[in-house]
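Throughout, read-outs are computed from the coordinates displayed, never taken from laboratory work. These numbers come from a predicted model, not from an experiment. Cβ atoms are built from the backbone, for glycine too; each structure is taken alone.
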Structure P
Amino acid sequence: MSSTNTSSKQSSGTKGSKATIAIVLVTSLFFIWGLTMNLVNALDSPFGHYMQLNHTESSLLQVAYYGAYFIMAIPASMISKRFGYKGGVISGLVLFAIGAFTVIPATNAASYGLFLFAMFVIALGASSLETNCNPYITKLGDEKGESFRLNLAQSFNGVGNVVGPLILGQILSKTVDPGKPGFDFAKMKFLSDTRMIYIVIGIILVLVLLVFVFFKLPTPPGDEDEEGGESSGSFSTLIKKPYFVLGVLAEFIFIGLQVAGMAIFSAYALKHWGSGITVGLAASMLALLSLLFTLGRFLTTPLMARFDPGKILGVYMLLSAILMFLAFLGLGKFSVICFLVAYLFISIGYPTIFSLTIKGMHGNAAKTGSSALTMSIVGAALIPLLLGAIQDAIGIETAVLVMVPGFLYVAWYAVWGSKIGLKKEDR
């Protein structure tokens, strides 16, 4: 078959109702892993309280979750190269469901170690989904719409980020301190409610898994590799592309700053808002920050179809850097509001960097590139640790200031770095 006929066949496979159904199904997965990711963050404090953990033990939840992302990214890419994106998605859903149901014995036995293992397995599944779903959505259609499609799908990931803590907030009653009357009952109720959340998630995952088993996902254009086989998609080939290497670094820095900012915001608000601030109000402000983050994606996604995504990202990251510098100045309520508004612009960072980094790649190259970008999520475990150490040693304002050059680097990458070594025909 000629290359023209092959290209035509692939293009037809990415249009029409089948492609639309595939996009809807895959986008639903973005919501699911967004929900579970922020649910893990929200469980940190109550789990630490009822299991009487110190801060180091409690932080192992994030280490287990984001560490699994780093470990699973390359195996997930290997699965998709052998069995296609559908195989990668199915393997991710299987691991995800196993992890969710492992929460049952973990909470029955009140075993923190087993719960950590359950979160690790869930994250192995989420990593496999992210490694496959991000490039699949990006490449399922014309290249001009890559950032638009991924930002749209990632918008529902943001919705999941908001819904997870809201669900937990609805079932958590007033916390009871250890040694106080009713502590044991409150602890068992918390474990029981947590168990029920993950049972529901597990059942939903099994149903979604069955849908993907029987539905034939259309193949993105160019996914059938040309001559050169898997070597065309090897790491050794990709690291020769400057825009790819710079993009992986940008993603590592960005995701670390995004998570670190969310981690320190409540403490920052408590220090700088002034009189009338309470722990409850700071928590509500954090929910508002997540809402602005989600709104930023939904409001900006339509612009991706009209303007250069790289330039939009460049402007947004510059604004984020300016707002974080104003937060560093510690100007009371004004600086807290600047911190909040920054997340309206931070919102589009991850998906837009992702699409810019794998621009012009298809087939195995896109899958390998996606695995490297998924591995870069380990920045969400390392950079918050660094900023936390700076916060303890020097102060929270200095930790905020350190974020500024990180956002400036991402702004530079978006406008200039993402074009270094990129072929003119792929721009």
Structure Q
Amino acid sequence: MARPAVVAEIIRSRPQQKIIVCSAPGKSEKYDHKVTDHLLKLGGQVKDRAEIDYAISRFKEITEDLDKDFQANLLSGLRKDLTNSNDVNFIVSRGEYYSALALAQRVDAEFIDAAEIFYFDGDGKLDREKTAEKIRSRLKTGQTIVTPGFYGVNGMGEICLFKRGGSDRSGAVIAASLNWDYENWTDIDGIMNADPNIIPEAKTISELTYEEVREGAHGGTGTLMGDSILDLEYGEFNTILKNTFNPQAAGTIIKRSRQASETRPVVAISARSDLLGLTVHDMGMRDRRGYLARVMEILAENRLSIEHMPAAQDAITITFHNKPGLNTEIIKHRVAEILVSPSAGCSISRRGVVYLVGEHLRELTRQHRVVIDTLQTLENNNIPVLAVIMHPDSPSVAVILRHDQTTDAQKILYHKFLSAR
């Protein structure tokens, strides 16, 4: 069954009022790329006709069983928008816009443009208060509504985009504003207790808390984007992750709190190997006011967000994501300018991290037991631990490693804490 038909069947199976947030067409058995990836190439004066034709072909396929006049008007409007506009934000938003138009037609629902409900401020950030007010007044119609995700408008009426994964965030903002349960339909059965590409035997988790999911997404294996989880914190409701292609699967329910197993404190393991660690060793750094602030300022100038910051009296390592185009030599040169002692130095090296996630890790005795078991297990397998990051108010423990040992460590720790389940 084609995906549009599957989606329509799911929508019709729920008689209560629904607000459906649409994303642009993604990958399929026939197509290896998402429509958004192609639309991103169309900004500016020169248009690549092949990119326009690709988008048209995708929408022609998903509307082929709809009314022919509707299909002709949709394809004509899409071609006109992609051909005549030079605004890349507007062009990219058309993937969601026309996807939502098609779905509204398919399920006989009311279409409401995202530009009518999502507002951004002058800095391009979501104006949460104005958006929530508009959502509450515009979407509580009692009817089934379809709206595009991923974009809104600013005070000048210009299209503004969320970051990639913005349709998830659009749905989260609507759910939080209305305080409704949020169903996120994707292509997997729910959140796994490890990355199935690394751990083939990984299993779906039936329920998690928002903070546990946040920690899992932080580690690179989450289904919901981190910003979406932050938006969901504004409401008092559950989030249900379901599989569009397997709607009978139970999925994963995300709650504010849950009953955690006292004997199994670790419920999930996630990891990433794309971190960099800036290490600064400088005798006397502790005694110089503003020293750390200056290091942070250098990272901020390079638009880097800090992941971890283990520190000693005269040494500190700050980890952050490696990103394309990052010039680490410039960062080292800037940090070298603030060094104090003759023996001081700084270096940047690749790092990996494995996260052990579970609500019961907030309890110090269990947290310490897990840390001891982790250190012993990795030592037995000749994997040195560079740092352990833990906090009594966090449902996770982070283990910093060499980047090339991250995958092995993830497999070993999964076997230690989760494979018996």
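General remarks:
- Origin of the derived value 0.7 (distance in nm of label points 7 Å out along Cα→Cβ at positions 97 and 113; candidates P, Q): Q
- Read-out FRET efficiency 1/(1 + (r/R0)^6) of positions 137 and 185 (r between Cβ atoms, R0 = 41 Å, to 0.05), computed value 0.35, structure in P, Q: P
- Structures P, Q were compared on relative contact order in percent (Cα under 8 Å, 6 or more apart), and the highest value belongs to P.
- With helix-only ellipticity at 222 nm (-39500 (n - 2.57) for each DSSP H run of 4 or more, over all residues; to 500) derived as -27500, matching label from P, Q: P
- Origin of the value 1.00, where FRET efficiency 1/(1 + (r/R0)^6) of positions 305 and 401 (r between Cβ atoms, R0 = 41 Å, to 0.05) was derived from one of P, Q: Q
- Given 20.6 for mean projected area of the Cα convex hull in nm², calculated: source structure among P, Q: P
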